[in-house]
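There are structures below to look over.
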Structure 1
Amino acid sequence: MWLAVRENPVLRNLHRRINRELGERFENTRAAFDGEAYRFHATLFTGEQNADLYREAFAAYKDTPINLSCTIKQIALFYKNNDSADVRDFITYKILPLK
C-alpha cells in the first residue's frame, strides 16, 4: 500500500538522471514499472500478505483525508535480483542526500 507523492519537475528529472546513470554503470537496471510511467510514492507496507488484509486497510482509510507535507532529505536506492514482492528480498544499495 502506498501514498501518492506529488510529482514535480525536480523529482522527475532526478528519476531520469538516476536511471540514466545506473544504465551507464550496470546491466539490466530497468524494472518493469520504471521509466516515464513511474508513479512516485511512499511505501506504507508491502509483502505477501493475504489480499483481504490490503483490501480491508484500503477500505478503512480510502476516505480519510491525508494532508501530509514533508521535506525529503535523503533518497534510498534499492536492489533485488528476483521478481518477489517480499520486502525481505530488497537490498539497500545506497542512501544519498538530496540537495
Structure 2
Amino acid sequence: ERLAAADGGLRRLQEAVAQDMARIRELEAARSEANAAAEQAREESITLAEQEEERRAIMEAALERLQKQSATDKARIRELLAGQDEAEHAAEGLLQELEAQRAAR
C-alpha cells in the first residue's frame, strides 16, 4: 500500500515536473518573441530617426537655397531700381533740354 502511494506520488511529481518544463518552454518562447519584437522596434526607431535626420538636412538645404536666391533677387531688384532711377533722371534731363530748345525757338 505504501509502495502504491509512493508510486502515485512519484507519478504526480513527474507530471508536475513535466508541466513545469512545458511552462518554462512557453516562457522562453514568449521571452524570445518579446526580444525579437524589442529588437525590431529598436531598428525601426533607428530607421525613423535616420529618416527624420535626412528630412531635416533636406529642409535646411532648401532653406539655405531659398535664402541665397532671396539675397540674389534682392540685389537684382536694387540694380533694377538703380537703373530705373538713372533712366528717369536721364529722361528728366532730356525733357529739360527739349523744353529749353523749345523756349529758345
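Please treat every number below as a calculation from the coordinates, not as lab data. Keep in mind that this is a model prediction, so the values were computed, not measured. Cβ atoms are built from the backbone, for glycine too; each structure is taken alone.
Match the computed value -0.60 of log10 I(q)/I(0) by the Debye sum over Cα atoms at q = 0.13 Å⁻¹ to one of the structures 1, 2, and report its label. Answer for the origin of the read-out: 1. Taking distance in nm of label points 7 Å out along Cα→Cβ at positions 74 and 90 as the criterion, the highest value among 1, 2 goes to 2. Each of structures 1, 2 was scored by mean count of other Cβ atoms within 10 Å over residues 10-17; the highest score is held by 1.
Given a computed value of -38000 for helix-only ellipticity at 222 nm (-39500 (n - 2.57) for each DSSP H run of 4 or more, over all residues; to 500), which structure among 1, 2 does it belong to? Derived from the structure labelled 2.
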